[in-house]
Structure P
Amino acid sequence: MDVSGFMHKYYDWAAFEVFVKDLYEGDGDVTVQRDITEVDRYGARRQTDVKIVRRSRFHKFTTLVECKRWKEPVGRDRIDVLASSIEALGANNGAIFTTSGFEEGAIAYAKGKGIDLFVVRDLTPEEWGLPGRHLSLYLHVNAAEISDVAFAAQATLLIDEAPSDSKIDLALNPSQALDPDFDLFSVKTGERGMNLVGILGDAHGMILSTLGQSVGVFDDGKEATLEINARCEIDLTRTPFRQLRLPAFAARIERIGFRLRAHISQSAINVDRGANLDFAVMVESYVSDKRLLAHRRAGDVSIVFREAEDVEKPAPADEPIKIGSLLHVQCSPWVGLGDAKANRIGVTAQLLRVVVEADGKKPQLSLVAEAAIAA
């Protein structure tokens with residue numbers, strides 16, 4: 001039994017009749033009755049699955065409905081039976097609801113008799129929105145922190161007496177990325193250019209993205225965290241903007257070495273889009289070609305209808321998410337790792353070098369080494 005949709009709940013004729021009756025309830029000033037038997041104008045007894053009487057100020061409009069929860073398509077003979085009941089009981093029109101479709105020729109015949117034909121079916125994956133009702137995905141949340149920052153630089157003293165501590169007090173945070181004290185100057189023209197902390201943050205993001213993309217689903221998709229330790233370097237030799245001016249000295253920076261510790265935190269995402277619904281189905285008219293998506297939330301009485309959009313349009317350029325897809329979320333360089341612990345630890349086999357090229361305040365970064373993880 002297919003339980004990916006909702007029609008399995010209406011497994012027999014009685015349940016299906018109640019379902020169709022519910023579709024008509026609340027549609028204006030109507031009286032809806034199920035499984036009634038009446039004596040027609042010729043004295044014969046006739047049974048109707050669902051009878052709908054709609055009233056206006058001056059008129060009464062009666063619709064007779066047959067419900068066929070069948071495995072086989074509904075034939076023309078059932079249309080004849082319903083047409084006979086409409087005439088004998090003085091009804092205005094009729095409809096047949098089924099889950100199995102209609103035989104060839106039945107649709108044109110029904111149009112001539114003023115009878116509408118409806119198929120009730122489960123939604124397709126496209127109508128749910130790909131990949132369908134049930135989502136089963138994996139999520140990697142990637143974060144990293146930088147440590148052991150070391151500079152390959154030449155310093156020029158700007159004051160008479162050298163300070164006892166000449167280290168560069170550098171911290172990876174957004175405030176320093178906007179601090180003009182960490183702007184780099186051109187060694188050719190003296191012009192102010194890009195920010196050193198901003199470059200470090202951009203390099204952090206580029207390396208973390210490369211590491212994250214190199215890791216697929218691991219540990220059979222279980223919730224786990226993989227730690228990757230990488231030796232990294234920022235190469236400033238291809239840009240003239242590599243002079244940092246501090247109160248005591250000016251540093252001509254060639255390279256910046258550091259260690260990056262990254263965490264790939266894995267979790268599974270399982271979502272049932274229909275979990276809070278009593279049902280969600282498509283009701284298709286084979287006479288008017290109208291399609292209505294009908295759904296009812298669990299615990300509600302009323303059914304919500306909306307006209308279905310055309311799903312047979314060209315697919316977008318981007319590939320839709322597929323079952324088992326891996327989604328990546330990358331944290332900002334300013335987030336860090338905190339006290340998070342890893343289940344597994346890996347080390348990159350190569351130095352990851354980020355080359356900086358810039359003529360002004362907008363640096364161009366490129367990663368010249370691929371991450372090779374030994375876990």
Structure Q
Amino acid sequence: MTRPAIYLDHNAASPLLPEARSALLAALDLVGNPSSVHGHGRALRNLIDTARGQVAALAGAERKQVVFTGSATEAITQAIVGGARSFAASAIVISAGEHAAVGKAAEATGLPVITISLLPDGCIDLDQLADVLADAEGNLLVALHWVNNETGVVQPMARINALVGPTRHTLFIDAVQALGKLPLDFAASAPDMMAISGHKIGAPAGIGALLVKAHADLVRLIPGGGQEQGRRGGTEAAALIAGFGAAAAAFAGHYESADVAALTARLEAALPGEAVIFGGARLGNVINFAVPGVKSATAMMALDLMGLSVSSGSACSSGKVGPSHVLAAMGVAPELAECALRVSLGWTSTAADVDAFVAGYQSILERQRARQGQAA
């Protein structure tokens with residue numbers, strides 16, 4: 001089987017950066033355990049400490065605030081399940097547009113889950129959030145996303161911070177899609193915890209991090225031998241961590257947001273007039289759209305045969321193509337939502353890639369119109 005020629009699914013995973021590949025391979029040649037006190041162990045420990053600084057720099061965090069995890073899902077679960085226990089939360093607050101990892105972690109706490117609606121533009125209903133915060137009894141753990149993985153909608157983080165920050169409530173932010181694309185400045189911002197992921201910025205899969213403020217330092221999920229300053233047990237995956245660090249240090253040099261946004265604008269301008277684009281204020285690398293009557297499952301299979309890789313939304317559903325809970329929460333009609341495609345660009349994307357997608361999708365439209373004409 002040949003690899004797809006054109007990859008336009010960076011929100012699912014961004015291709016491995018050459019710097020991350022080099023760091024990963026070099027680290028694989030090292031032997032030992034980072035917790036060992038001999039020279040081999042110290043070499044791995046130094047490698048992890050370097051990567052911690054690189055990730056902290058990209059996230060606007062202090063080095064000591066970075067807790068490496070096996071994935072963003074683990075970081076999210078640690079923040080929500082561990083945070084609910086550590087802060088004695090009375091309930092979990094999420095939005096209707098959260099990634100499944102957030103929703104499942106909220107359910108796993110066994111606490112009441114309060115769901116904040118999405119507005120038609122994809123933004124969280126901040127008036128409803130303000131009411132929930134004001135009426136709450138006890139401490140709430142508020143778990144919200146910064147950038148929606150399906151639509152690219154950027155939540156008004158300054159307003160969320162202003163609402164939750166001055167209260168007694170705990171704020172966790174899923175910043176997986178924001179890392180490297182927006183200034184996080186974790187150390188100086190209101191969130192108590194924040195989750196990030198390696199493979200969204202060209203690091204290998206299987207490595208993420210939870211950023212924690214000092215007062216959240218006791219948030220735990222996996223007990224063990226005291227690794228990560230006692231905040232996450234288990235021998236660190238030094239090679240993956242090295243790849244994450246190298247990607248964090250190199251990502252800005254490969255990913256120029258203005259260039260990627262220009263490619264997205266090129267794609268948007270070439271869409272047919274009947275196309276509906278979902279979401280208001282979006283990150284510049286993603287466009288989620290639908291042409292009525294062109295079902296996403298059919299379009300994705302046809303595009304895949306052309307060597308074009310796109311998606312219909314989240315990549316965390318075991319390869320299933322189903323209705324989007326995000327679009328449903330935005331009030332999109334089911335028959336239109338089932339036609340939605342997500343095209344997400346990144347550091348490997350070119351104008352030729354965009355033009356190939358446009359040509360491929362146009363051929364799908366033409367074949368469908370021809371069939372409809374024959375049926376008439």
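Computed from the coordinates by the stated procedures, all read-outs in this text should not be read as laboratory data. Note that the structure is a prediction, hence the values are computed from the model and not measured. Cβ atoms are built from the backbone, for glycine too; each structure is taken alone.
Values as computed for the structure displayed
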{"quantity": "Which of P, Q yields 27.0 [Kirkwood radius over Cα pairs in Å, calculated]", "calculated": "P"}
{"quantity": "Structure responsible for 19, with relative contact order in percent (Cα under 8 Å, 6 or more apart) calculated and labels P, Q on offer", "calculated": "P"}
{"quantity": "Of the structures P, Q, the one that 4.6 was derived from, the read-out being distance in nm of label points 7 Å out along Cα→Cβ at positions 86 and 350", "calculated": "Q"}
{"quantity": "Computed 3.1 for distance in nm of label points 7 Å out along Cα→Cβ at positions 62 and 254 - originating structure among P, Q", "calculated": "Q"}
{"quantity": "Origin of the derived value 0.60 (FRET efficiency 1/(1 + (r/R0)^6) of positions 94 and 230 (r between Cβ atoms, R0 = 30 Å, to 0.05); candidates P, Q)", "calculated": "Q"}
{"quantity": "Comparison of P, Q - label where distance in nm of label points 7 Å out along Cα→Cβ at positions 78 and 366 is highest", "calculated": "P"}
{"quantity": "Among P, Q, which structure scores highest (criterion: percent of Cα pairs over 19 Å apart, for residues 118-269 alone)", "calculated": "P"}
{"quantity": "Answer label among P, Q for the case where helix-only ellipticity at 222 nm (-39500 (n - 2.57) for each DSSP H run of 4 or more, over all residues; to 500), calculated from the coordinates, equals -4500", "calculated": "P"}
{"quantity": "Winner on distance in nm of label points 7 Å out along Cα→Cβ at positions 6 and 30 once structures P, Q are ranked, highest first", "calculated": "Q"}
